[in-house]
Structure I
């Protein structure tokens, strides 16, 4: 999907080749992730990662007004959750 050879991908995975930013962008696009995600090295919590993917899919294709509304509602909910835990 990235239009790169299997052998090249294997070399990149083993750290034997350093891909260009253009190649990294092709890989990220093929994986369906933002380019920046290739540079996140922290341990991922599978449940949190899954929940984040669900949220991304829910807002995918929505307009700016809808996303802004969702963000405002989320901030409100988080402020109430934080108030309860105090």
Structure II
């Protein structure tokens, strides 16, 4: 579990920082907060699209879905919020 989180952190470090800044902004939309909560829930949930018991593919789905979801949410930020997060 720790190895998976470390690898995931290296993949999303910059995007996670931008997401954190967007969440802390007073004009952060509600869908961003909900989407972030759902991504975190998916990450810690034992229920996955591909179960983690399958040796390689169980971890790969987390390493693909989570960064894609974060990037998708960041691309849909309002322009004033995007400028404030360093994009």
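Please treat every number below as a calculation from the coordinates, not as lab data. The shown structure was predicted, so the numbers you read here are calculated from the model rather than taken from an experiment. Cβ atoms are built from the backbone, for glycine too; each structure is taken alone.
I, II: which one has Rg/Rh (Cα atoms, Kirkwood Rh), as calculated, at 1.12?
Working: I: 1.12; II: 1.01.
Working through the options, I get structure I.
Looking at structures I, II, which one was mean count of other Cβ atoms within 10 Å over residues 32-39 calculated from, given that it came out as 11.6? Structure of origin is I. Starting from the value 1.8: which structure in I, II was distance in nm of label points 7 Å out along Cα→Cβ at positions 48 and 72 calculated from? Structure II accounts for this read-out.
Which one of I, II has Kirkwood radius over Cα pairs in Å, for residues 16-63 alone, as calculated from the coordinates, equal to 12.5? Structure I accounts for this read-out. Starting from the value -24000: which structure in I, II was helix-only ellipticity at 222 nm (-39500 (n - 2.57) for each DSSP H run of 4 or more, over all residues; to 500) calculated from? Working through the options, I get structure II.
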